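Student: What follows are several structures.
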Structure 1
Amino acid sequence: MKQGIIVVGEERSRDAMVSAVEAMGEGTRMAILDGQPTLEYALNHLHSAGVDRIALVPFILGSDETFDVKLQEEIKTAESVKNEVDLAISSPLCPDHRIAGILADRAAQTFSKLDGMAGVPILRIGGKRQADLTYQDLCDLPGQIDDVGTEVPGRHGEAIRIRHLLDPELVPSQPKEVVFHACDDEFSARVPFEMARDKGLFLYRIEGEPLPVNQGGPLRLLIPGIDDHCSNVKHVFRIQLI
């Protein structure tokens, strides 16, 4: 028994559907109602690959009678292959509580950008003196890593090397540690200064947008090669050089 998925939508949703299908990987195909590729083509493609159970997933955000009629018509035109596989239609994307989470993430990212435009800091650095950095300040600094996965396998997003945040005017004469404080100030991690300077990264952006809170934003400390609670601190908003 081999399963496959066909994401079905309209021409206006093509670009978003392409991205979704690519992310879902092998065994997933796309079909455009009243367009190309047709549902019949997608069904035949999966069937020829040995798939015998297929889920049709409507790429719409709610019930749509016109869409449903078009989909049933497309299914009828593919009657020959339809009889060779087990076929079922899923519910549309909404209502689904996970959509609310995505919307909340997008709103939080937008507010972070507005904060950056308004000069609201997302990081405070304390040492010989204090410095506040906004999201835009981080974007403008050198030491950017476009794909943090090259440094920390399995992680996604864009990061900055912490050493580029350590202005000599901030660093004490003989620094021993960097203390990373989470936003609720109930958790902090102490990291040897040399380790933080030489290896430390701040993950702060994903696909050009601020790192969502549910992924550790605004800043997430990562230290490649170190596997303990001090090497992965979420929601960092303040660091101390001591």
Structure 2
Amino acid sequence: MNLLHNGLVAQLPPTDQGLLLRRCEPVELKAGEILSAPGAASGHVYFLLSGTSVALVVRNGGGSGLAVGLAGREGAVGLQFALGLGAGHFTLLVQSSGAAFRADGAVLQRLSDRRLGMLRTFAGYLWVFSQEVAELAAAAQVQDIQARLARWILLSQVRTHQTELQLTHAHLADMLGVRRAGVTLAARNLKDRGLVDYRRGRIQILNLEGLATVAHAQQGAQGDLLDDNELV
């Protein structure tokens, strides 16, 4: 594993990269693992590597959730702890298993307090990521399940750079905050249109352009998904 393969770390000057590396440890993340729960006052920062993705989920009192962001190798999750902030209302849930580098948030805060360029890089990433949060929240209000499902599948492909994704209908329903039956029907429609294929918890993307057309439906010009280049 190489920390420099993370897009956010790659932006830092070599001196800052070295300082960060000495404070990180390599870890393997498993799908379904919770990295941070709401209300946590402290925690770790995870710099994700290729194939790994972590969802930012908001849950209500009954346990129902809505994913409002997805991070991959372009960035990191848990950066709020490096800024001296708590977890807030968010749950960090691993969607795709893979490798990452982990650093203690308090340790990273002390480091970034001394390295203004590092702090600005982290803050800039969080600002751009917040635009994705706003975009997904808006989509949940105006798009139907099929468009939102296409959007999440497409975003998952962008973050992992994989066209075959390990995503069950139950997980997708949890991410979209809808019933599993609704996801099953929407997935069947996407399959019938030749955009995806699925079986046994795996979704194979067959037509990225067609999937993007469905994902942007009902949202007009504001429907462009953020890609890795916009986040780094």
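Student: A value of -13000 was computed for helix-only ellipticity at 222 nm (-39500 (n - 2.57) for each DSSP H run of 4 or more, over all residues; to 500); which of 1, 2 is the source structure? Before the final figure, lay out the partial values.
Tutor: Values: 1: -9000; 2: -13000.
Only structure 2 yields this read-out.
Student: Which of the displayed structures (1, 2) returns the greatest value of mean count of other Cβ atoms within 10 Å over residues 72-79 on calculation?
Tutor: Values: 1: 13.8; 2: 25.4.
Going through 1, 2 one by one, mean count of other Cβ atoms within 10 Å over residues 72-79 peaks for structure 2.
Student: Who wins on Cα Rg over 2.2 N^0.38 Å among 1, 2, i.e. which is largest?
Tutor: Numbers: 1: 1.37; 2: 1.00.
The structure with the largest value is 1.
Student: Quick one: FRET efficiency 1/(1 + (r/R0)^6) of positions 24 and 184 (r between Cβ atoms, R0 = 41 Å, to 0.05) came out at 0.50 when computed from one of 1, 2, so which one is it?
Tutor: Working: 1: 0.70; 2: 0.50.
Value 0.50 for FRET efficiency 1/(1 + (r/R0)^6) of positions 24 and 184 (r between Cβ atoms, R0 = 41 Å, to 0.05) corresponds to 2 out of 1, 2.
Student: If relative contact order in percent (Cα under 8 Å, 6 or more apart) computes to 15, which of 1, 2 did it come from? Please report the intermediate quantities before stating the final value.
Tutor: Numbers: 1: 15; 2: 22.
Answer by label: 1.
Any read-out appearing in this document is the output of simple, stated calculations on the displayed coordinates, not a laboratory observation. The shown structure was predicted, so the numbers you read here are calculated from the model rather than taken from an experiment. Cβ atoms are built from the backbone, for glycine too; each structure is taken alone.
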